[in-house]
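What follows draws every value from the coordinates through simple rules; no lab data is involved. Bear in mind the structure is a predicted one, so any value in this text is a computation, not a measurement. Cβ atoms are built from the backbone, for glycine too; each structure is taken alone.
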Structure I
């Protein structure tokens, strides 16, 4: 998870969001129309905000199913059904989150509210395994609520980490166990927020750069 800067409200949501909500209330519907909050213009801006990554686990969703998550669940507050600040891009794994009555969103990290520094105070990695940093309660609840520690995510992160580890070994072997500045710059690329699993790589590469 990394901090995500929210773009301005898409015009279609600004123009029609209240109308969509009123129609939902008039019809006494329990769920909003996914074709409306999933409008292509809304999806485009959510994709841009996170470089087409899941807001929670940072999996690259290009070519994969992209779900629009209501950060505060509709059954908790129906009025937030078409509110821009409540719409997040999620993978199927993270959108299968624990209900609000099990783990409150208020007890968890919010990628659109918390800064990178705040997120990194609560979450860390040992290799591909995500952990609460310093036994953080907020970190633990965030991992649990959004299922950030599933075997499938561990496997995806491990595959990416193996690629970078092989690169590091090659660099070290070619430079007598050292990391020249040019190679350090290459490794820092994986720490950039646009990169898949960038927080994992930041933890990993920050340790390497101390060599």
Structure II
């Protein structure tokens, strides 16, 4: 009960800060928006802003996951803050490399948060993530970011798109990707036919995909 109350207070507190950030952003008062963001970094994440913004995505995630009691909440807060920062920078400067990297980090953390806590899989967050996806997929993505994109498409049950990214990672010879490919198809085979069809990857295609993975594995040995 104490833990639940702590998390609720954290969420409510961040929601109030986020409302201020959005309001300042709408009024183009970007300095004030950043002040609120800096407060959130320190208060919610116990971190200086640059400690988050300048770290690679996996390092940020590792740092936030060390707090087992509030990992999902902290991942989501960091994802939201990085997205807001990217949107402010885009308003000021137009889209550039720095904004692209901020959005990739934000996307990475959103997906980690979703995997930790399924309740974040809401239309509000999915719309924000989809907006990021539309922006970053116009550019060449790292294998690390593609892995998160693959995970995201599976999470939202767009199995056909997940499969497309899976084969991009196979072509790039991403580490252990054949093992993950087999696991992906095994997970799908446990789902009902209707769910697979809705995800644009009917059972026959899942079985064909698994056979391809098995062939690639045998060729590798």
Tell me which of I, II gives 2.0 when you compute distance in nm of label points 7 Å out along Cα→Cβ at positions 27 and 131.
II
Relative contact order in percent (Cα under 8 Å, 6 or more apart) computed as 21: which structure among I, II?
I
Which entry (I, II) yields the derived value -13500 for helix-only ellipticity at 222 nm (-39500 (n - 2.57) for each DSSP H run of 4 or more, over all residues; to 500)
I
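Using FRET efficiency 1/(1 + (r/R0)^6) of positions 59 and 123 (r between Cβ atoms, R0 = 35 Å, to 0.05), single out the structure from I, II with the greatest value.
Working: I: 1.00; II: 0.70.
Of structures I, II, the maximum of FRET efficiency 1/(1 + (r/R0)^6) of positions 59 and 123 (r between Cβ atoms, R0 = 35 Å, to 0.05) occurs in I.
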